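Just so you know, all these numbers are worked out from the coordinates, no wet-lab data involved. It should be emphasised that the depicted structure is a prediction, and the values quoted were computed from it without experimental measurement. Cβ atoms are built from the backbone, for glycine too; each structure is taken alone.
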Structure P
Amino acid sequence: MPTLNWAGKDKVLNHHLDVPVRVLERVYHFDEGGARRTPPDASRHPPLGGGQKEESCGNMIVHGDNLAALKALLPRFEGRVDCIYIDPPYNTGNEGWVYNDNVNDPQIRKWLGEVVGKEGEDFSRHDKWLCMMYPRLKILQKLLSRDGYIFLSISFPHEEAHLRLICNEIFGSQNFIGELTWESTTQPSNAGAAKFGLQQKVEPILCYIKDRKAYHGFYLSQKDVEKKYPHLGNHGACRFEIIEKSDAGGYKRDSMKFQILGQYPRAGKRWQIGEDLARELERMGKLEIVDGIVKRAIYPEDEVGKDALVPFWSHFGAKEFGTAESGKNDLNEIMGFATGFDTVKPVGLISAILEHVCTKNSIVLDSFAGSGTTAHAVLKMNAEDGGNRRFILVELMDYAENITAERVKRVIRGYGSGDKAVAGTGGNFDFFELGPSLMDGDALNEALSVETLREYVWWTETHAQYGNADPKDPYLLGSHNGTAYYFCYERGRTVALNRALLRKIKAKAESYVVFADTCLLDEATLRRLRITFKKIPRDIARP
């Protein structure tokens with residue numbers, strides 16, 4: 001498979017492995033009743049999932065560098081995200097984005113903190129963009145579920161070809177589903193370009209799936225149902241199909257001329273379905289007389305199966321789905337002032353994508369969240385169909401609080417006044433800041449809660465969801481694939497794997513993994529008891 005090389009690639013191929021896992025510190029919880037900030041005397045470093053489970057709603061907005069934030073999400077969400085939508089910097093030379101990844105190499109370090117300039121001002125800006133994107137895409141690939149989709153907005157001609165090549169490398173070219181297009185503008189960008197240059201009206205959106213073997217197509221959206229099945233039959237939206245066929249020539253079959261709903265086929269016709277099927281369809285209420293003719297009512301589930309999937313159009317036109325200009329205007333209306341965002345993805349575009357790949361319980365991630373359009377789309381869809389989709393937003397810039405989160409608050413509670421008032425969608429979210437790393441050099445960060453450390457160790461060993469273990473067996477993390485995992489750790493004292501500790505191991509399992517500060521049992525005893533000893537902190541993995 002062809003691959004892309006650039007300056008610094010060899011330094012970032014495995015950079016995602018060097019990024020430390022940090023905790024997420026919840027600042028507040030927001031719902032229709034407003035924001036409830038985390039009390040000052042509460043634990044500063046709750047478990048990786050974000051704090052007390054009874055308060056957590058699943059929706060998250062994380063303020064911080066998305067590379068660190070994505071790594072922080074791995075313990076809770078690896079392999080669980082159903083849809084990722086990202087809208088990274090297009091690298092047109094106009095954004096002024098900053099390359100600031102801490103890659104420990106002189107070639108990369110000299111870029112740190114530099115604002116990426118225009119072509120001719122900064123000849124390495126394409127290299128920097130690729131160095132920025134590559135490790136983030138590596139972690140996004142880990143977060144995606146096996147049948148999950150990732151959609152990547154980009155522009156012609158700046159980085160689209162580069163992005164396609166590195167996505168082929170990370171996700172696999174066989175997992176490329178296709179390229180969608182969005183009519184982002186209907187007006188020339190400027191008079192000079194309109195007269196002398198090519199005008200680019202559309203932007204590409206690349207689509208990949210985690211594993212092509214799990215590919216099942218796209219969900220039939222409610223809008224699709226309304227267009228394709230406009231009639232209301234006995235069970236909802238349907239379309240009607242004539243079940244008569246000419247009986248001329250070799251098609252003449254008297255056995256196909258029985259009564260259906262009291263009618264025979266018209267002259268020169270016969271039925272296309274047999275009598276047994278006709279009686280079954282009559283019983284189900286799927287045969288009707290329409291305009292004097294017996295017709296079969298076809299429902300979505302008849303054609304694609306219950307909750308099944310169908311193709312959908314790959315082009316999103318401006319008139320139906322909105323433009324960057326309309327997205328900007330919608331944002332300004334929600335916020336009540338000019339936000340300074342010149343181009344904003346419209347809610348209609350994101351909704352059109354999500355409704356074809358998400359179920360009502362999907363987890364949706366946007367790690368270049370910007371003004372929060374993805375969360376807006378998720379909340380709107382939930383309000384319309386009673387779904388329980390969840391969103392995770394990550395935004396680096398300081399406006400994560402006063403634009404991104406504020407927009408989501410207004411969408412939840414409603415905004416505008418008078419004739420322009422828009423009802424709230426309801427819902428809630430938790431707002432997080434990036435906290436400290438779980439490891440302090442080669443040691444555990446003892447400033448963190450023990451429960452946070454337990455969850456981290458469980459994830460590094462099993463990559464499975466963490467659940468509270470049996471309180472009667474306090475060192476037990478849980479069992480996975482026949483192995484029981486124990487984390488024998490006490491802050492401030494040494495815990496040894498010895499005969500006394502063995503008496504505290506109560507889980508029945510095929511084998512055991514035991515973390516402790518030291519081991520006083522010999523190798524023969526460990527083998528006999530099917531125990532693998534791992535020393536704290538030396539043997540705790542750094543993913």
Structure Q
Amino acid sequence: MVMTAPAVELDGRHLTLEAIESAADGAPVRIAGAAQARVRAAREFVDRRFASGEAIYGVTTGFGRLANVPVDPQHAALLQLNLVRSHASGTGAPLEPRFVRAAGVLRANSLSAGHSGVRPETLALIVELLNRGVTPVVPCQGSVGASGDLAPLAHMSLTLIGEGEALYRGERLPSAEALRRAGLEPVVLGAKEGLALINGTQVMTGIAALGVLRAQRLASAADVIGAMSLEAFLGTERVFDRRLNELRPHPGQSRVAANLKALLADSEIVQSHAECGRVQDPYSFRCIPVVHGAVRDSIAHVRRVTETEANSVTDNPLVFPEDGEFLSGGNFHGEPIALAIDFLKFAICELASIGERRLYLLLNAEDRGLPLFLTGRSGLQSGLMIVQYAAAATVNDNKALAWPSSVDSIPTSAGQEDHVSMGMTSANNLNRVLDNVEGALACELLGALAATDFRRPLRSGRGTQAAYEAARATIAPWTEDRAPAPDIAAARQLIGSGDLVRAAEAAAGVALA
């Protein structure tokens with residue numbers, strides 16, 4: 001793993017989503033000096049209280065429904081080892097390594113706050129796993145989102161103790177071997193450490209953090225592609241008038257209207273039908289600022305929640321050495337992030353839903369001078385007919401995936417944990433929703449490109465012309481029927497890489513984020 005980005009410094013309080021993504025993609029991680037001091041102080045407090053012999057949840061007692069069962073202090077280390085082993089009960093396909101790394105960064109950040117009581121060497125090993133490219137293999141299912149992401153975090157913790165499996169330089173290995181090859185030694189867990197490592201919301205939050213950033217980029221791409229579609233459809237740009245949108249002052253709506261105005265500036269295609277007498281376009285064109293804007297405002301809300309969660313301490317019990325107290329609470333409950341993920345899921349779905357409708361209209365716009373299915377030889381050729389089917393399939397899939405998992409709760413731990421968030425289910429579905437949105441926008445992009453070809457030699461707007469040229473550099477014009485699947489894949493690459501948006505931004509002179 002090549003690590004050339006600036007180091008991400010963790011202090012438990014100031015982690016951004018961009019820093020999480022940077023670390024997930026390989027940037028080095030380090031713990032701030034002040035955070036190291038807090039971690040040492042918290043651990044010294046744990047050691048003192050443990051030596052006193054008092055009953056401490058999860059240190060000298062069992063867990064969950066077993067909280068009132070005492071455990072002999074001489075078995076403290078075995079208690080933590082048994083906890084990690086018994087809770088590593090995940091199932092399903094492994095999580096993407098980026099998600100596991102994001103969760104590792106968040107786990108390290110939370111422990112850096114100095115309220116969990118882990119030893120400095122345990123925190124240091126988590127950091128070294130990140131820096132040396134040792135990524136635990138973590139099944140995607142098994143967490144109910146309270147007490148946090150117990151099962152996936154337990155699988156991550158297995159690697160710390162030399163058990164389970166991990167990826168190292170692309171190879172899946174027993175964790176002990178992965179550690180050896182990376183020049184690392186496993187830790188032997190001390191009192192409270194197993195509980196501190198597996199009790200928290202970091203896995204669902206890591207997926208959410210990367211998902212929010214991806215959603216922001218998809219929103220920008222949707223503006224570019226929507227502008228291209230509207231232009232080729234001979235839609236009116238009057239709906240982007242600042243005066244109109246200021247009367248409904250949602251920030252997202254105003255931003256999208258300004259974006260599309262800039263993207264379409266100097267468009268000869270738009271100017272060509274200025275006097276056509278057409279007053280209103282279908283909603284999927286006319287309401288782009290409203291719908292795209294509402295999605296942007298929803299993403300902004302979820303971003304705030306996710307960054308708050310990223311800088312939260314979510315294990316239990318928590319250590320307050322300055323006050324001389326252990327406090328048990330419910331910070332591990334995933335409800336805040338579970339609700340936010342569900343909100344993001346159904347908000348981002350709208351970009352696919354409205355984009356598919358624009359594509360449908362482009363393929364059926366004979367009244368706007370476009371041939372049916374955007375082929376000049378309709379009948380002999382099917383053109384982009386089935387590309388719209390693909391977009392419709394992604395939208396349909398999203399309708400099921402967007403169902404909010406957080407409305408459900410299945411009691412666990414013999415009724416002790418009687419209300420849970422199911423946030424991990426939401427997180428797993430979020431990634432599929434984002435994939436579907438990208439796919440639908442890719443299909444719309446193909447339609448916008450083909451429709452634009454029928455408007456030549458008129459030139460597109462500043463931003464839409466640049467986007468067209470960037471896309472046409474890798475996607476050939478549709479002159480005869482061919483398999484559209486490679487074109488859809490190429491369009492997805494343009495969207496996912498950000499190349500389409502960057503080209504449009506540079507030409508239009510505006511940041512679309």
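With helix-only ellipticity at 222 nm (-39500 (n - 2.57) for each DSSP H run of 4 or more, over all residues; to 500) derived from the coordinates and found to be -7500, which of P, Q does the value describe?
The read-out was computed on structure P.
Who wins on mean count of other Cβ atoms within 10 Å over residues 153-160 among P, Q, i.e. which is largest?
Q
Consider the structures P, Q: one of them gives 0.85 for FRET efficiency 1/(1 + (r/R0)^6) of positions 337 and 377 (r between Cβ atoms, R0 = 30 Å, to 0.05) as calculated from the coordinates. Say which.
Source structure: P.
Cα Rg over 2.2 N^0.38 Å was computed and gave 1.11; which structure, P, Q, did it come from?
Details: P: 1.19; Q: 1.11.
Derived from Q, not from the others.
If you rank structures P, Q by distance in nm of label points 7 Å out along Cα→Cβ at positions 353 and 385, which sits at the top with the largest value?
Q
For structures P, Q, calculate distance in nm of label points 7 Å out along Cα→Cβ at positions 217 and 409 and state which one comes out highest.
Across P, Q, distance in nm of label points 7 Å out along Cα→Cβ at positions 217 and 409 peaks for P.
Among the shown structures P, Q, from which was the value 2.9 of distance in nm of label points 7 Å out along Cα→Cβ at positions 105 and 425 calculated?
It must be structure Q, since only it matches.
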